[in-house]
Structure P
Amino acid sequence: MIESNLVPITDIMTRHVTCAPRDMHVDELTKRMIRDHIGCIPVVDEAGRPIGMVTKLDLVEASGREDLAFRTATDVMMPLAMTLGDHATVAHAAKLMASEDVHHVPVVDRERRLVGIVSTLDVVRWLASVPE
């Protein structure tokens, strides 16, 4: 059996990530989530470093607000507190997701630029593919 603490996160992560700049309007965020069939979008700075995450729930909560203060990615995003380095393993990802109760974790390179994203579904798919 393959050990999850030996498998690099880069083997299972999604490399083509739909991202948003901090000033993207919530209507465009919603369109991108629907178009790409995704549940979250990392918000990145000008250098491509993640600074936050917008989830479907964030957009639903923002849509119920009457004020116009919640109109850009920065207004609705959860400030990003956690990422994984591209040297991390599947075990690292699973532990972080379980302990922080999150379903998506951005993966960054040494310069902290976004290079991918790993989801709980990625981990489950990997587990299902491992020979018994």
Structure Q
Amino acid sequence: MSSVIFHPDIPIIISAGEDDLINIWDTNSYKKITELQYGLKRVWSISAIPESNYVAFGFDEGTIVVKLGNDKPLASYVNGKVVWIKKREIQTFNLKLLQGTDEETKDGEIVRPQNVKELGICELTA
């Protein structure tokens, strides 16, 4: 086990580790609700956004953000390339291209990429 978090609003515990598995547990019964696996190797960090269903996972090979209740990634980061769904539109940009600029970005700073590409639209169903 490398990371455990109590969700700030939903009565669940999320745990993950070096086995590439994410386990979601009910805090009332302490029984496993579900198990997720994304194939991105070891999970090192978990972060939940208060007052939302969004949870971010940091892996050896990338980062993803999921909305609980729908385990499809809303954002993905692998090798400098970011892909995300904004409303119904799928967009991408390359963070490595931002590193080539003279301006240095700091941790937590909002990045406004200029090289955003539209990949199309998607339909999400429950």
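Key figures
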quantity	calculated
Source structure (of P, Q) for helix-only ellipticity at 222 nm (-39500 (n - 2.57) for each DSSP H run of 4 or more, over all residues; to 500), computed value -1000	Q
Parent structure of the calculated result -0.53, -1.34, given that log10 I(q)/I(0) by the Debye sum over Cα atoms at q = 0.12, 0.22 Å⁻¹ is the read-out and P, Q the choices	Q
Answer label among P, Q for the case where relative contact order in percent (Cα under 8 Å, 6 or more apart), calculated from the coordinates, equals 32	P
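Coordinate-derived values only; no laboratory data. In this text, all values refer to a predicted model and were calculated from it rather than measured experimentally.
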